Structure I
Amino acid sequence: MRVASIDIGTNTFRLLIGEFRDSKLKKLHIERVITRLGGGFESGRVITKDAMERAISTLKRFSSVLREYKVDIVRAVATSVVREALNGQEFVEKVKQETGIEVEVISGEEEALLTVIGVLSSVNVDSRFCVIFDVGGGSTEYACVDAKRKEVLWAKSTALGVVHLAERFLKTDIPLDTDIKALCEEVKSVLSRELPQALKESLESDLITLVGTAGTPTTLAAIELGLENYDPDMVNGFLLKRERVFSILSRLIKLPSSERLSIKGLERGREDVIIPGAIIVLKTMDWFSKDTVIVSDGGLLEGIAYSMVNLSN
């Protein structure tokens, strides 16, 4: 069975086409396009006309790829910005009309659960528990998993989106110290307010592994590896250390956005959002008292693909 999953994110659209053989996903085609669907969202809580046009253009191309590969089942999901936008339903209808792709708007909790499926199919976790977090453009999802039983203990979607944070706090090309401090305080405050303190305290820190997925953790790994071209095999399972993330962040905030693009591993379109993203990673490590994060190249996109196997049975 040939399947296609589409992740319509706040910053990035991603497409995966694959086949299942003996319950394992073989990837035939994968691509991503930074559309910045959530650009300008903070000012009016709507998807702007320009952002919608960029999105439709990308999804038209995705639609032609689906036909080329003769896909049997397609599942396209939209996340934070579409579920929050006042014109989110208008966007969904426009996509269907112009591309033929039916978009399903999922909740933050379902997004977290699908991400767990994708991550656990991609990386091995040796500890009893793991906390998986997906740093997105409009939100960041967290899920605590009993890795041995593959049981989700809790899942939470937080209002920590790198696009929204960049637009709110990064007012100058080279960020001001006061803006970085305010951004750090905002991330710390949201984590303290929205993550379940009682459950964290019930788990011993040495029994927890942190696993990060999506654009920020994979980009930080690519920067640390100095990759000219992104290599999922090198990124997947890479161990990010706190001091190296801090070092990368310290370097980034001293540079204008144009010079950040000269850094190997940093993809065009992420030169601003990598700053709040790195801060989310650092503050997440602090909150769970961990010095390392395992990077997963697999996540929501793969979880969507696996969900289609279950839906078809």
Structure II
Amino acid sequence: MPLTHQTLIKTFIEYLTFQKRYSPHTIVSYENDLCGFFDFIELQFGSTKIEEINASFVRSWLAKMKESGMESKSLNRKISSLKSFFKYQLKQGIVVTSPMVTIVSPKVKKRLPQFVDEKDIHTLFSYVEFPDNWEGKTHRLLLQLFYNTGMRQAELVNLTESQIDGSNGNIKVLGKGNKERILPVSKDLMMLIKDYIDSKRINFEQFDRVLLLVNGKGNRLYPKYVYNVVRQYLTSVTTIDKKSPHVLRHSFATHLMNNGADLNAVKELLGHSSLAATQIYTHNTIEKLKDVHKKAHPKA
């Protein structure tokens, strides 16, 4: 890849990191997409100036990935990365037109998000036994936080004690794009959090004093650890295919909608930037109504 392209990518990544404050995971995705694109350009078309890149170059790259079996959702993410990159180059005066203007994103088949049934959630917290040790205490609180607040995995892993507002019964969460949102918490969950914080002081001489959740050694939790915990416990109560932290987030939103919550309120609780992202949960609600109608109506 030419040095000029490397420099442009580096500058753009710094912009996303320090000005847009994107998460490390998102930054890596952008960087991989851009490096993949410019490596392809050099391989297929030789040394090419940034202003010489046009829509046909982009279509060739997308066609190659499509032929390799890449799904529309992944292609759309790469298109989004390129659109953001060239939009930034326009602002900086590096290019006068973006090659992405005529690029159309492929349609993605909408799949309803999987969620855990309310009865299975009840079984999880009422009948499943958690180990009588620090790991068990952490597992229970971790699962309660996911289901009761709908927070993302990264938000939970990075949740600090200072974000817990016991007097007002809420948690301040720092979400995508460094956007802060307030999540209401039940008295029972707040008591569980307070007990956990107090127990840390008793169980450990040395521990991470900033983060809320810690492992058996008093250190921060890692995403893989959190994923494995969620998968382990969900396996004991449900047979759905996906058993991840995000499924508990889907369950939180779906159960709210099924019980009459306002769509805009759910949007704010989830930290979605647009209502379109939240509307998928209305489909689950409609499916539930169809099921009720089918079972209850004599002419269904």
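No value in this document is a laboratory result; all are computed from the given coordinates. Every value quoted in this text rests on a predicted model; they were computed, and no experiment measured them. Cβ atoms are built from the backbone, for glycine too; each structure is taken alone.
Computed over structures I, II, relative contact order in percent (Cα under 8 Å, 6 or more apart) reaches its largest value in I.
When mean projected area of the Cα convex hull in nm², for residues 50-129 alone is calculated for each of I, II, the greatest value falls to II. Quick one: helix-only ellipticity at 222 nm (-39500 (n - 2.57) for each DSSP H run of 4 or more, over all residues; to 500) came out at -18500 when computed from one of I, II, so which one is it? Comparing all candidates, it corresponds to II.
Of the structures labelled I, II, which one yields 4.8 when distance in nm of label points 7 Å out along Cα→Cβ at positions 58 and 186 is computed from its coordinates? Going label by label, the one that fits is II.
Source structure of the calculated read-out (mean projected area of the Cα convex hull in nm², 20.4) within I, II: II. When mean count of other Cβ atoms within 10 Å over residues 170-177 is calculated for each of structures I, II, structure II gives the greatest result.
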